[in-house]
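Read through the structures below before going on.
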Structure I
Amino acid sequence: MSALKKQEAFNQRVDTLLSQLQARKEENERQRYILPTKAGNLEIRVHEPQKTNVFSVYCRFKELEKAKPVMNIFENFDSTSGKFNFHYMDSELLLQVLENDLLHILN
């Protein structure tokens, strides 16, 4: 399967996961979601499929002070910017880590 097709399949699986977790898609934004968590609203994005072997999910908390006490246990949380991003070569591993981390911070 081509890198582009793998990215398309990955984005679809992220969409399915986020739907199951009650994230809402932003209007007029195909690849942007908002997920309410105990650390505040988490904005989640995936990019249009690209020809790359790196899979990514980009997340960011807008309410930084609310997020810090909850998120300080996560290595990939940037307490300065509120970013909580995921980048893996293995799409299955990324999906597992993403789901586990999101379940941990849901209300």
Structure II
Amino acid sequence: MPFSSPMQSNDGALPGVERMSVLIHALRDYAVQNARAYYEEHLFQTYCAPCLATWDAFAWFEVVQDWELVDFLTSGTVKADRLLRSLQACLQWYGQTEIDDILARMDTARIRN
């Protein structure tokens, strides 16, 4: 029987509430920075979030700085994949909200001038 680590099983436990909170806050901060850079470079009104499913462990560690979370996110389990899909939606929402805020501030500045 081939070796299977606990992180590769489909029944791995989701990270606790504290870790999930840290993860979501870190992802929000990343989305805001990424959306600002994206807008400055492309000047698009619609944010195109990077695909989280393609991130490797080092990319995740840059954002969350928690190896246990990184191990879970890159484990390929059913629960990890579901979480990644939810995080992808959050990333898109946070990033688009930031671009919408940038555009609103620009409109306000135009009105004032």
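Just so it is clear, none of the values below were taken in a lab; they were calculated from the coordinates. Remember, predicted model here, so these are calculated numbers, not experimental data. Cβ atoms are built from the backbone, for glycine too; each structure is taken alone.
Identify which of structures I, II gives the largest calculated value of relative contact order in percent (Cα under 8 Å, 6 or more apart). Top value of relative contact order in percent (Cα under 8 Å, 6 or more apart) goes to structure II. Assign the value 35, 12, 11, calculated as semi-axes √(5λ) of the Cα gyration tensor in Å, to the correct structure from I, II. Going label by label, the one that fits is II. Quick one: helix-only ellipticity at 222 nm (-39500 (n - 2.57) for each DSSP H run of 4 or more, over all residues; to 500) came out at -12500 when computed from one of I, II, so which one is it? Only one of I, II returns -12500 for helix-only ellipticity at 222 nm (-39500 (n - 2.57) for each DSSP H run of 4 or more, over all residues; to 500), namely I. Of structures I, II, the largest value of distance in nm of label points 7 Å out along Cα→Cβ at positions 54 and 78 belongs to II. Consider the structures I, II: one of them gives 0.8 for distance in nm of label points 7 Å out along Cα→Cβ at positions 38 and 70 as calculated from the coordinates. Say which. It traces back to I.
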